1. For the read-out relative contact order in percent (Cα under 8 Å, 6 or more apart), a value of 15 was computed from one structure; give its label from P, Q, R.
2. Compute Kirkwood radius over Cα pairs in Å for each of P, Q, R and report the one that scores greatest.
3. Given that helix-only ellipticity at 222 nm (-39500 (n - 2.57) for each DSSP H run of 4 or more, over all residues; to 500), derived from a single structure, equals -15500, which label among P, Q, R identifies that structure?
4. I have 2.9 for distance in nm of label points 7 Å out along Cα→Cβ at positions 122 and 162, calculated from one of the structures P, Q, R. Which structure is it?
5. Kindly point out which one of P, Q, R the value 0.25 was derived from, the read-out being FRET efficiency 1/(1 + (r/R0)^6) of positions 58 and 106 (r between Cβ atoms, R0 = 30 Å, to 0.05).
6. If we compute Kirkwood radius over Cα pairs in Å, for residues 90-153 alone for structures P, Q, R, which one ends up with the highest value?
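Where a number appears in this text, it was derived from the coordinates with a stated rule and is not lab data. Since this is a predicted model, take the numbers as computed values, not measurements. Cβ atoms are built from the backbone, for glycine too; each structure is taken alone.
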Structure P
Amino acid sequence: MSHEKGAEDDIFARLHELDLELLVAVQRRGCRDCCGGRLDRADFSRKVRGVSESAERYFETRFALCCSREGCRRRTLPPSLRFLGRRVFAAVAIVAACVAEQAHRRWQEARRIRRWLAWWREDFGGGPRLLELRGRLAVPIDRDALPGSLLAAVQGPTPADRLVRLLALVADVVAPIPHEG
């Protein structure tokens with residue numbers, strides 16, 4: 001999990017840096033109302049949703065600018081890679097949720113997926129294969145939630161390691177290597 005957290009911090013730190021670069025670029029241009037005024041920092045705090053507690057520090061402040069010229073004082077919000085306008089969820093969370101939903105819809109529409117799920121729950125989960133795996137693992141496996149419950153039961157330092165271990169377990173009970181003897 002620490003590896004994933006490090007990658008998450010890298011991404012959010014980079015988005016924060018890029019937002020700062022955008023702020024500086026907009027600030028250099030001056031007031032958008034062509035009054036010629038200097039733009040000063042006028043950041044405000046934000047309480048973001050959709051990121052882990054450890055990543056919230058990269059989203060605490062929404063960068064903003066305000067014209068310094070008396071009589072103008074127009075606020076300017078530079079573009080942001082961390083926020084999508086006034087939305088309370090982090091931009092990355094919105095994008096990830098939308099992509100996941102689109103993928104989910106595509107998979108749900110596929111008849112093949114239903115057949116695969118039926119194999120997991122009926123053929124694999126309804127016979128001796130699942131019983132054998134339950135004997136090897138210390139945590140219970142919910143037949144109706146296969147293969148997700150099996151993946152949750154497998155230990156490993158990264159999601160990729162857990163997936164490989166799941167596949168190795170399943171391969172061993174689906175087509176075991178005969179022992180010589």
Structure Q
Amino acid sequence: MIASGFGSLVIGFYDDAHAALPGQVRGFPVLGDVSMLKSMLSVEEVHVIVAVTDNAARLRIANSVRALGASFFTAIHPMAYVSSEAMVGDGTVVAAGAVLHPDAAVGSHCYVGPRSVVDRDAVVGAGTWLAAGSVVGSAARVGVRAVIGQNASVGRRAVVEEDVRVAPLGSVEGEA
């Protein structure tokens with residue numbers, strides 16, 4: 001978001017653990033918890049990105065914040081390539097070097113990591129985490145809240161069910 005030139009629009013961070021955080025994160029103030037965000041939403045329109053690494057928690061928080069009236073911002077790094085024919089859901093973050101080919105579809109509240117690729121006609125479900133260097137092959141289907149680990153790949157037309165973790169052969173995956 002900041003690299004995309006929208007840094008001047010960032011007002012800060014809301015986190016239920018705000019008391020344990022420093023006063024600022026990356027130069028932006030920590031404004032309070034989600035109930036304080038609710039107060040802000042009653043005054044003006046706010047666009048939000050839920051920056052939580054746990055897929056289920058990210059979707060749960062996004063749904064709660066949506067119910068409060070928030071809109072979601074989709075952050076695409078200027079060094080990512082997203083085809084004009086690709087679809088990217090609201091609240092998704094696409095990192096530097098990521099590539100989304102024509103007719104690829106990435107759901108809402110996903111993370112598409114650096115150098116990851118979503119090939120033509122592939123579909124990635126909501127709340128999915130594509131780690132750095134991961135590849136989703138042509139016409140593959142990745143379920144909701146899945147994790148495709150660092151440098152892992154999902155083959156052409158393969159199906160990954162919801163909540164599944166895919167790790168590259170011979171690697172050990174930690175928690176997302």
Structure R
Amino acid sequence: MKVFIIGLGLLPLIRLFVLGYQDDLSANPIEFITRSTGTWALVFLCLTLSVTPVRKLTGWSTLLSYRRTLGLFVFFYACLHFSIWFWLDHNLSTSEMWSDVIKRPFITIGFTAFLLLIPLALTSNDWAVKKLKRSWAKLHKLIYVIAILAILHYFWHKSGKNDFQTVGIYALIISSLLLYRLKR
């Protein structure tokens with residue numbers, strides 16, 4: 001099943017390669033790829049956060065064994081999202097990148113969410129779980145902060161175009177998943 005999930009998780013990336021090969025990445029391919037990888041990071045974030053509620057509602061305890069894989073796909077697509085932005089929008093110039101991070105609030109929020117994902121990805125292994133013990137669970141609660149920051153990042157990005165429909169759906173999903181945890 002884990003291999004199946006990994007295969008499904010790679011489909012959005014394969015789709016981008018196919019669209020690129022067919023020269024069908026829209027009129028602005030950099031923007032298309034950047035948005036697509038960001039969207040998939042958010043989709044996997046929603047899937048990762050949904051594991052616990054679905055498990056508790058259905059009793060399917062095997063879902064827990066897939067949460068790590070889903071969480072790593074959040075990081076994978078967030079890394080692609082950041083890398084494309086840094087490479088193609090800023091030509092790997094750290095000074096340009098920092099200027100953009102400081103100048104535009106939605107970039108600041110997204111960059112902060114990305115930085116917070118790094119320790120989660122680095123400690124998403126059995127060795128880290130054993131070594132960090134209770135601290136591991138506390139550290140991984142950062143995912144809730146990351147979820148809020150991701151929605152803010154997306155909201156501010158869309159606010160320039162007054163396009164709130166899609167971000168509203170994601171905000172509703174994330175809010176529901178976080179409220180479920182607060183109630184419990």
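1. Numbers: P: 15; Q: 12; R: 20.
Source structure for this number: P.
2. With respect to Kirkwood radius over Cα pairs in Å, the highest-scoring structure among P, Q, R is P.
3. Computing helix-only ellipticity at 222 nm (-39500 (n - 2.57) for each DSSP H run of 4 or more, over all residues; to 500) on every structure in P, Q, R gives -15500 only for P.
4. Details: P: 2.9; Q: 2.1; R: 4.4.
It was calculated from structure P.
5. R
6. Max of Kirkwood radius over Cα pairs in Å, for residues 90-153 alone: P.
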